[in-house]
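Each value in this text was obtained by applying a stated rule to the coordinates, not by laboratory testing. If you're wondering where the values come from, they're calculated on a predicted model, not measured in any experiment. Cβ atoms are built from the backbone, for glycine too; each structure is taken alone.
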Structure 1
Amino acid sequence: MKQHYTILAILISLSSFGQRLAYVDTHKILNAIPEYQQSQLEINRLSKNWENEIARIFQMANELSVALEAEKVLLTPDMIKDRGVTIKSMNDSARAKQMRYFGSTGSLFSKREEMVAPLQALIAGAIKEIARKKKLDFVFDKGSSVSVVYANESNDITSDVLRQLGY
């Protein structure tokens, strides 16, 4: 909530100095770009494949664990220990893959960055060009974590950015 008040104070102080402000919704722009939609489909496909791969490993470890419990009375302590090590190793392997694929520096994050960063750079260039043409001093992104408390629709340059990009 404090962030909202800070942004509001900045907007009020800037507008009192005759600054020209506008806002843009980058989420709306990204969703209007077919390449972004394709990249989202590819990212979702990869994510689903990796989730299935990890789920299969956990399932195999679970099946081994159930089998171990059922056969425990027939096994020697060394056999029980060996199977326990195998089960633990499979669970550890699945967790390691989860981190490698879905961690904060994982493959999914890298792939998303690789596919979306060029589109974001293209959008940023279009915003900059429109801001210069319209002699704007500031453009806020309504689609990001910086929220806009109030926005006059006449200051929305989202459609201008889409036009500039050819969409």
Structure 2
Amino acid sequence: MIQTLIVLIAVLLFFLEPVFSLFSPISYGGELYTLVPRFVIVYLIFIAIYYNRRRAIICGIVFGLLYDMFYIDIIGLYAFLYPLICYIAAVLIRYVYRHILTVMLLTLVLIALLEMLSYGFASVIGLTTIGLDEFMTSRLVPTMVANAVFVVMFDWLMKKMIDSKIFGLRNESF
């Protein structure tokens, strides 16, 4: 039951990402800003931190592969990056206090890392022609702001779900 609930929430978030992508790009002051929702990876980071690293990594492989198949032309990029980000989150949280603000900050740093790695890979193989400064101002910063709002809302909800035993025992077997 718990595994099914974890996967169902991830599937729901996977299908919500393109819905929120419809609001992007946003024109403000003559500039276009691209917002990239990262709901699935935020959820997987929270699963890795609050619940179970192994389940988060397995879901990261599956949903990364699905993301690769549906949204980009390169199979394997997000199938590698999603579990890597989940693993980094699980390792780093061992060294810091698992407070709600720490988790939110760590999640935002990991989203920025994911964006930078995906941009770096796309620029190396020639899938993007925008420069680093344009990427930072027109994509990374707006993406971080939009995902920060989601992280604040979702972290509180996820913590409540964990504390109320919706996902079963807290931090079961790392």
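For this structure, a couple of remarks:
- Which entry (1, 2) yields the derived value 20.9 for mean count of other Cβ atoms within 10 Å over residues 54-61: 2
- Identity of the structure behind 3.5 (criterion: distance in nm of label points 7 Å out along Cα→Cβ at positions 110 and 126, calculated), options 1, 2: 2
- Taking mean projected area of the Cα convex hull in nm² as the criterion, the largest value within structures 1, 2 is that of 1.
- Per mean count of other Cβ atoms within 10 Å over residues 94-101, the highest-valued of structures 1, 2: 1
- Largest in relative contact order in percent (Cα under 8 Å, 6 or more apart) among the labelled structures 1, 2 is structure 1.
- Computing helix-only ellipticity at 222 nm (-39500 (n - 2.57) for each DSSP H run of 4 or more, over all residues; to 500) across structures 1, 2 gives -22000 for structure 2.
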